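Listed next: structures, encoded as C-alpha cells.
Read-outs: derived from the displayed coordinates by stated rules, not from any lab. All values reported here derive from a predicted model rather than from experimental measurement. Cβ atoms are built from the backbone, for glycine too; each structure is taken alone.
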Structure I
Amino acid sequence: MPVVQVHLKAGRTVDEKRQLVTRITDALVDVCDSNRDRVHVIIDEVTEESWGRGGKLLSEQDGAPPGTS
C-alpha cells in the first residue's frame, strides 16, 4: 500500500489537485507495479504564514508578489 504525501503551498484548484493525484498514482502503477486501488496520495496544503524559507515566513519574503514565493 504506497502512501505519498505532497506538501504544497495553499492555493491550487481542485482540478490541479485531481490531476496531481492521478499522475502520481499512474507513476506508482507504471513504475512500481502498484495496485491502483491501494495507492494513497495525501495533499497537505500549507499557508504562506505557516511555511518558512531562509529564516523568514513565505508571507514575509521581500520582493515576492503574493502567491509566487
Structure II
Amino acid sequence: MVSAGLPEVVNSYSEIKAYSLKSGHPMSQNDIWIAATCVSADAQLITTDKDFDWLHPNTIVRHYVSQL
C-alpha cells in the first residue's frame, strides 16, 4: 500500500505538476496523484484513457487498454 502523504509521493506530485505545466500538458489533480503514486512505488500504470501518454516512457510506464 502506498499512502498519498508519503514524502516520496508528495515530491513526485510537485515534480509532475511543474513538469506538466512547463511542457503545456495540464493534468487533473487526480491524474497527477495517480502518476506520482506510480513513480513513487516504481509501479506501471494500466489505463483506459490517453491522459498519461505524454509521460510515457520517460516518467512512468503506461499500458493503454482499449475499452472496445
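Can you tell which of I, II yields 1.05 when Cα Rg over 2.2 N^0.38 Å is derived from it? Before the final figure, lay out the partial values.
Numbers: I: 1.39; II: 1.05.
Derived from the structure labelled II.
Can you say which of I, II returns 28 when relative contact order in percent (Cα under 8 Å, 6 or more apart) is computed? Attributed to the structure labelled II.
Name the one structure among I, II that helix-only ellipticity at 222 nm (-39500 (n - 2.57) for each DSSP H run of 4 or more, over all residues; to 500) of -9500 was derived from. Display every interim value, and only then the final one.
On the way: I: -9500; II: -14500.
The correct label is I.
Of structures I, II, which gives 0.70 when FRET efficiency 1/(1 + (r/R0)^6) of positions 10 and 50 (r between Cβ atoms, R0 = 30 Å, to 0.05) is computed from the coordinates?
Considering all the candidates, the number was obtained from II.
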